[in-house]
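Enquirer: The structures considered in this document are given below.
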Structure 1
Amino acid sequence: MEALGIDGVNLLIQLFAFVVFVAIFWKFALGPITRMLDERQERIRESMEAAERMEQELAATQARNEEILQEARREAQEILSTARENSDQVLARAREQAQKQSDDMIEKARTTIEAETQQAWIQLRQDVADLAIAAATKIVRQELDREKHAELIQETLAEAESERPQA
């Protein structure tokens with residue numbers, strides 16, 4: 001080895017120094033750097049896992065929000081449908097009541113008209129009977145010639161006109 005220019009003792013000292021250097025370097029430089037890199041890698045991994053969990057929670061929250069929104073829309077539709085049905089029922093009942101009241105009023109009017117018509121006929125018959133009796137009484141009191149008879153009828157009608165209340 002000496003022919004190569006290598007001194008054995010120097011080689012051993014250099015080897016020993018190299019091993020000591022590597023050990024010291026490993027202990028004080030490479031070990032802390034490796035630990036620091038490992039810790040940093042662990043923090044990054046934990047951050048990534050936390051980000052994934054947050055993303056999953058966000059997706060779950062969005063899904064729940066969408067479900068709640070759909071449920072709210074469905075309930076709103078049900079409320080609107082119920083309100084429409086109720087308003088239709090109220091309108092139908094109001095129409096029925098209005099029709100019934102109208103029919104009742106028409107029936108009362110018919111009854112009143114019939115009663116008044118009946119009363120008018122009774123009054124007319126009474127008036128005709130009274131006129132006939134008055135005319136007959138006057139005819140019987142007087143002589144029965146044609147001119148007198150016509151004059152008597154005209155006079156009786158005039159009296160009946162003046163006695164009847166004006167409408």
Structure 2
Amino acid sequence: MNLSNEEKKKLKDLARDAIECALFGKEQCEIELSEKLKEKAGAFVTLKSKGELRGCIGHISASMPLSDVIEKMAIESAFHDPRFCALRKDEWKDIDIEISVISPMRQIKDIEEIEVGVHGLYIVRGGYSGLLLPQVATEYHWDRKTFLEYTCYKAGLSKDSWKSNDVKIYIFSAEVF
């Protein structure tokens with residue numbers, strides 16, 4: 001999407017404001033948005049507390065304006081990630097927000113197309129699916145095979161499910177800030 005530094009700052013402000021409104025009952029600020037921030041896009045909002053994951057929820061389809069996605073996913077990450085309890089007021093001061101605006105997904109047939117550190121993975125098999133953002137593989141120093149295995153694990157599948165003919169593997173890139 002090639003966002004400017006100002007647009008990235010506005011998206012972070014939107015996420016921060018949405019969480020603060022819910023957490024402290026304050027009124028939402030009006031933030032002027034560029035046309036690009038009104039374009040439909042998928043995105044994830046990741047919350048970290050002292051460097052540790054505290055919440056991460058995203059919307060993978062480009063079906064809503066990016067600004068709306070960021071506000072909604074910020075709330076979801078803070079209060080509705082099933083892996084964590086809802087964010088508490090006393091935790092807020094330690095929270096860092098990371099936003100990943102994702103490209104449209106592309107199904108691949110050959111895992112050699114996966115570039116670790118560039119692509120995120122989305123794996124689907126039957127009613128199961130799992131997604132890992134590109135930066136996850138980099139943070140954990142994974143190779144392609146390990147990245148595939150952990151994405152399968154996240155989908156609730158066995159680690160070598162990616163080898164199966166009925167598994168669909170999608171790649172995407174992300175603008176992370």
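Each value in this text was obtained by applying a stated rule to the coordinates, not by laboratory testing. As the structure is a prediction and not an experimental result, all values here were calculated from the model. Cβ atoms are built from the backbone, for glycine too; each structure is taken alone.
Enquirer: Taking helix-only ellipticity at 222 nm (-39500 (n - 2.57) for each DSSP H run of 4 or more, over all residues; to 500) from the coordinates of each of 1, 2, which one would give -9000?
Expert: Answer by label: 2.
Enquirer: Given 10.4 as the derived value for mean projected area of the Cα convex hull in nm², which of the supplied structures 1, 2 does it correspond to?
Expert: So the calculation was done on 2.
Enquirer: With distance in nm of label points 7 Å out along Cα→Cβ at positions 14 and 62 coming out at 6.5, pick the structure among 1, 2 it was computed from.
Expert: Only structure 1 yields this read-out.
Enquirer: State the single structure among 1, 2 that was used to calculate distance in nm of label points 7 Å out along Cα→Cβ at positions 86 and 134, giving 3.5.
Expert: Source structure for this number: 2.
Enquirer: Let me ask you something else. On distance in nm of label points 7 Å out along Cα→Cβ at positions 30 and 150, which of the structures labelled 1, 2 is highest?
Expert: 1
Enquirer: Quick check on the output: 5.9 is mean projected area of the Cα convex hull in nm², for residues 6-101 alone, derived from one of 1, 2. Which one produced it?
Expert: For mean projected area of the Cα convex hull in nm², for residues 6-101 alone, the value 5.9 is produced by structure 2.
Enquirer: Additional query: Can you tell which of 1, 2 yields 1.9 when distance in nm of label points 7 Å out along Cα→Cβ at positions 22 and 46 is derived from it?
Expert: 2
Enquirer: With FRET efficiency 1/(1 + (r/R0)^6) of positions 38 and 94 (r between Cβ atoms, R0 = 35 Å, to 0.05) derived from the coordinates and found to be 0.65, which of 1, 2 does the value describe?
Expert: Label of the source structure: 2.
Enquirer: Computing Cα Rg over 2.2 N^0.38 Å, for residues 110-157 alone for each of 1, 2, which one ends up highest?
Expert: When Cα Rg over 2.2 N^0.38 Å, for residues 110-157 alone is computed for each of 1, 2, structure 1 gives the biggest number.
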